[in-house]
Structure 1
């Protein structure tokens, strides 16, 4: 193997190492973003459950109020 071939091999290895480092950093970045999105998704699920619970409570209260009006004797 000649010195020129060794230099080329070293250059290829260095490029592969740099590529590996970039991919590793990108992977860490994507994993971090994924974790943030999963946290956001769980928060939004909790918020949706709370809104559904509040909506049901409001519906029950409105049904009760409408029922009270229905039971009033408003005839003269």
Structure 2
């Protein structure tokens, strides 16, 4: 596998992981702030995790492009 493909996959997975963790964390903290347990609202918290995973997976390659463009300049 070419190095560029490995970098793309790595940045995509990292972005997806960070996005999922951030969205789940915010969703769970908002549930706690509302006085409810995040486990009682597991469905919406999980949906936010999937949304975060998707957003992160889309942003990861974008950040790779920005990082490689800045290092070439």
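Nothing in this text is a laboratory measurement; each read-out follows from the coordinates by a stated rule. Being a predicted model, the structure only gives us computed values, none of them experimental. Cβ atoms are built from the backbone, for glycine too; each structure is taken alone.
Here are the numbers:
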{"item": "With helix-only ellipticity at 222 nm (-39500 (n - 2.57) for each DSSP H run of 4 or more, over all residues; to 500) derived as -34500, matching label from 1, 2", "result": "1"}
{"item": "Structure with the greatest value (metric mean count of other Cβ atoms within 10 Å over residues 5-12, set 1, 2)", "result": "2"}
{"item": "Given 6, 32, 28, 19, 9, 4, 1 for P(r) over Cα pairs in 5 Å bins from 0, in percent, for residues 13-52 alone, calculated: source structure among 1, 2", "result": "2"}
{"item": "When mean count of other Cβ atoms within 10 Å over residues 21-28 is computed for each of 1, 2, the largest belongs to", "result": "2"}
{"item": "Ranking 1, 2 by mean projected area of the Cα convex hull in nm², the structure that comes out highest", "result": "1"}
